[in-house]
Structure 1
Amino acid sequence: MKKQWILVMVALMTGSVLTAQRVVIIGLDGFGTEGYKASRHPNIDKLVGEGVLSLATRPVMPSVTLPNWTSHLTGSGPEEHGVTSNGWTVQQHELTAIDTDKEGYYPSIFKLLKEEVPGVKTAFYYNWAALINSTNQKYLDEKAFQYNDGYDSNYNRACAFIEKNKKQPQLVFLYSVHTDHAGHTYGWMTPQYITAIESADSAIGVFIDRLKKADLYKDTHFMLITDHGGKDKGHGGVSMREMQVPWAVTGPMIKKKGSIDKLYNSNKNTALVIAKIFGITKVPECWTGRVPGAIFK
């Protein structure tokens, strides 16, 4: 935190412009590597082609939604954060986390940023109601839920939030469940599931174009993440169709390497990558993820 304040003071005294760190997380639920390879997504391709892409990232087990999104945002696995099912709430759960804040939540990247980065703004956009249950909402400046699997309004809200707070550090979490629900309803790898992925790509393209027009693209770090894949009409097992997912990061601090076959990676690593982008060198001791090798310049 002291380092961040020193940078701010130097910028003020010298009159120089201090570029605010900005990370936008684009999360698509149930977006397995198999679906990634079978669908057309030119906007995602263009985005991740400017950074690092892993198609062999492993979800945590169980390959279920809330445990994995919690792992992304807390740098830990279910054995540490205690979220082992989609029914977890802070009031009712079976496994006790190894560490919590005073409200009973495992420490998240939102908590870390609020405590270590002066002026940081955080936002959480989602369309699956239970997703936010494992996050202490007091560390969020804005949150919005869109009903009926919709995501267009949340993409618009995210753009407005980024533009409004463009001079401040930001972490924006932009999530959609419609891809997962297409898998559950019609089956993974069905035409309807593939269409859901391609529709998400179109929305991402509009989102990116808007940021470019506002001159907010080139200094933004983007992450593309998911929780699990699927097979037939479900997930939760240990098959490769469920346990192999895409994971990508791009931005000013990231090498331009494209797809990397041997990037040993887990959903537990996402929060640590975000922390490093924001210049935080000391993460919570209870976090067990790591920064994958060779992705930073």
Structure 2
Amino acid sequence: MYKITIALLFTFAVMKGQSQTVIPLYKDKVPNTIKNTEKEEKNVDGQGMIRYGKVTEPTLEVHLAPKDKANGAAVVIIPGGGYYIVSYTNEGTDIAEEFNKMGVSAFILKYRLPSDKTMSDKTIGPLQDVQQAIKTVRTRAKEWAVDPNKVGIIGFSAGGHLASTAGTRFQKSYIDNKEGVNLRPDFMVLVYPVISLSDTLMHKGSRDNLLGTSPSPELIEAFSNDRQVSAQTPPTLLVHASDDNAVKVGNSIAFYESLVKNKVSAEMHIYPKGGHGFGIRPDRSPDHWTDRIEHWLKGLQIIK
């Protein structure tokens, strides 16, 4: 019995490893990089939650939906962390598991963190990585049994800012894209997102890390994504808690209002309690809110 158990565990580990492959985001040189001595930091807390700091080599972790559930939809997951760390477990692997239950293949992006030490232009470094992630999923769609017309993004906190940047600035390619791959997400989910970098709504740490401590009014405007919404912005679902003391709920409200103004399909769920960074932890999450995503995606006919 002992040998059989070990054999089963080994088989499960091999299968798990096959479905959760980590690949470099870029085949060749990472764009917009300057020579540096930064070394990536991996921190694990007492609950086993993983966070990465000083990321300079971006990766994509592939979580393919089980074959008996897969419906062809895919999502690029962008964890938060104030553009200072990447909250990889709480807003990455935990979320990938939820999407896999829906039959949606998930791709966790460990993106570069903006730094003048590692990038010639830190304001666009993370955006380049999101665009490359979307391009990669669409380019390898057949291999991964993904419908290239059903590729969306989900972002949390500062990752929500990054996702909404990608969802409003897709017309311009910030990466090498001579193939002309479509960089527009087909849908967008923003969870307690940083949206505005204005003085009244900003999350200061996120703004300082991305734009510097003294950004120009023009730069603040350009990266306040409620100001960048157009009729071509993807359908969007927003999730936030009113008692969020880190990222004001006004960020989601401002973005929702801009979506409605531009006649973009939008849905918003604001919970009275939950704070910030609740992920799907049962002691923090105000609701099994990922169910709202599944219902919404069915309404969009992204999944059946």
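Throughout, read-outs are computed from the coordinates displayed, never taken from laboratory work. Computed from a predicted structure; not experimentally measured. Cβ atoms are built from the backbone, for glycine too; each structure is taken alone.
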Exercise. Which structure, out of 1, 2, was Cα extents along the principal axes in Å, for residues 168-223 alone calculated from, if the result is 39, 25, 16?
Worked result: 2
Problem set entry | Among 1, 2, which structure scores highest (criterion: mean count of other Cβ atoms within 10 Å over residues 96-103) | 2
Problem set entry | relative contact order in percent (Cα under 8 Å, 6 or more apart) - structure with the largest value, from 1, 2 | 1
Exercise. Out of 1, 2, which structure matches 0.60 when FRET efficiency 1/(1 + (r/R0)^6) of positions 104 and 120 (r between Cβ atoms, R0 = 25 Å, to 0.05) is calculated?
Worked result: 1
